[in-house]
Structure I
């Protein structure tokens, strides 16, 4: 374990030392971390020898996702979302369900051994997107503001939405495989969702109350304001987990409650939670490469690789095209939105949950497919983000009359995860 910590520290320091040079290049931090993890994993250097089913891997993954979920949810502008966020509403309300359904249908076709419920588990695990893997897309001011904000908001919300769906699918898969009784599985799902929501609301109210009471009386200093959201994410997760609920649902609900009650103030106190989330995200990708992806490479089959390709293309792009019908989006925009649906942190954490919380007969097939898809996504989306963003930008600015859908700015900007500045909306 001590040498594993050394290798992780070396990777973090190396990326930090050249982080400015990496910005805007096809080489992303996630790509470096993942490849480094594969190299130092048990298959090669054997510098990181953690167990995929061990406590440290799960603790790291869960802590990372909890902080990210709280941070993402706290930045949601609910008023603006209700008024005019057409792109994310389409992507989440239509595109996400269709992605899960199509993913499950193709999973059942490609992997004949999977049950229907297991196919849905795989589809849900791979449904959330991770905009941080295509940072060049959501931070490029040359792109239509509405498009990059839509991708960013979609990424911020779909992992939280998929958490309860995953527990429902796992319960159905356990019932289908005779691992547990229907009554017991339903009770677990109700507790996971119910206690998760309750713990999240309670933690969100506590965090909001601290600011409402302490700030007017000048009881809290600037640096400690940054600590409160991080502690709030931990509180939400701990309360829900202690009651038997989902800490991920709790973290997401707590962040949303805090953001709804404190409004614009959340941006001013979110920097530390975002930076901690970014750091944990980097460590997670190192461990993912070493402990999960590296050992999986020797067990890949053509079916697994084929489904990974389908997951990043047809399973994502067809639902997006359907979701954007009647939006007047041009074909280049549809292709751009469809391609940039990277799979990352949420899928990794969900896969760990499948391994450790279920007894599915084909869990190995599911997890190997997830690892292959995430690994392929990190490379493919990382390499293509900057070049395709530049190409799409050139197309957009070459138009003599900007297309209606792309040219309408969002009501309010949403800061991308890890980018500590607001992206201004620009007119075409």
Structure II
């Protein structure tokens, strides 16, 4: 039943951004004296030396990044505010040089691209009948195994044609102001530059709770009861010491609110939101005990209590543990939920279940055999024998699924809905 597309996305160390945050001594509650000493040292340079040094910086980096001077000046403004600098008579070139000392180049996808999700693009204009413009989200892993969120735009058709838009030559990190407030449980907003495309945007960790990674975004095209549309995603924030589930919300995929979730369910990974309310409540699929699949209900998007067990491992390929592969997809027959199962030798496979549309706690059927497992040439990678998806979507009579391979790359497949449902028992 599987129609695999030949396109494969690989890690690419050439994709770099200038990161304006997270210098080693600029952690929460750190002594700012080291940063002040660096600024004073730059200010002490004579004019000729400062100009020469700035010239070297632009020679090495300006052609590799977009609006490099603006990035340096923006970073300087942040340092200026943090250190209460007196800058009335400071020339702009000196500000750029200080900003450069407080930035670094980062290859955000040098180690891996994996665990994608997919949603409809806000702009569906100019397409042929049945074609969909899509947004692909990717977990990009770079130096230090820090995970960020990258995006790609493309078009998929009911004829199983799929094409990604070219990546822009420069990638740009989404920017954030006053991010420390989020450590107290408040939302923080990051914005992509108004002149950049979504395909060239990367969202990096910005709070202490996220410091070591934004992992496995499960993005869904959510429709509110009044018909308003919003892109909402759940992801794992990793601090280096602990995890928590957080929520991303966006009305236009230009600004993104990142907010922690409350309640016992938020202490675990792998939550996936239903694309609409049912009986006036929000629903999530989760893995509260690390083994079984749970169904959670809530009156609020930001608060999730313990849920009820929905699916337990039954077949050999899922006996170790189960989890979701993204948000349920609404069909006439019910809610189609893709699952991952872990079997012997920690081999991951993908299956599916069908839930009742009116009462999703009722399981109508499930696949007894895997739908998707690693082919022989897909088994090697950072984590061998893994296939994993954070979301799929319906396109015509198919489900179009991007999926991670061996925690190293991303592949794509079309799954006929008729065959999926026929293979359930």
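Each value in this text was obtained by applying a stated rule to the coordinates, not by laboratory testing. This one's a predicted model, so the numbers in the text were calculated from it and none came from an experiment. Cβ atoms are built from the backbone, for glycine too; each structure is taken alone.
See the values below:
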| read-out | value |
| --- | --- |
| Structure with the greatest value (metric volume of the Cα convex hull per residue in Å³, for residues 156-379 alone, set I, II) | II |
| Which entry (I, II) yields the derived value 42, 23, 20 for semi-axes √(5λ) of the Cα gyration tensor in Å | II |
| helix-only ellipticity at 222 nm (-39500 (n - 2.57) for each DSSP H run of 4 or more, over all residues; to 500) derived as -22500 - corresponding label from I, II | I |
| With distance in nm of label points 7 Å out along Cα→Cβ at positions 300 and 364 derived as 1.8, matching label from I, II | I |
| Computed 14 for relative contact order in percent (Cα under 8 Å, 6 or more apart) - originating structure among I, II | II |
| Comparison of I, II - label where mean count of other Cβ atoms within 10 Å over residues 268-275 is highest | II |
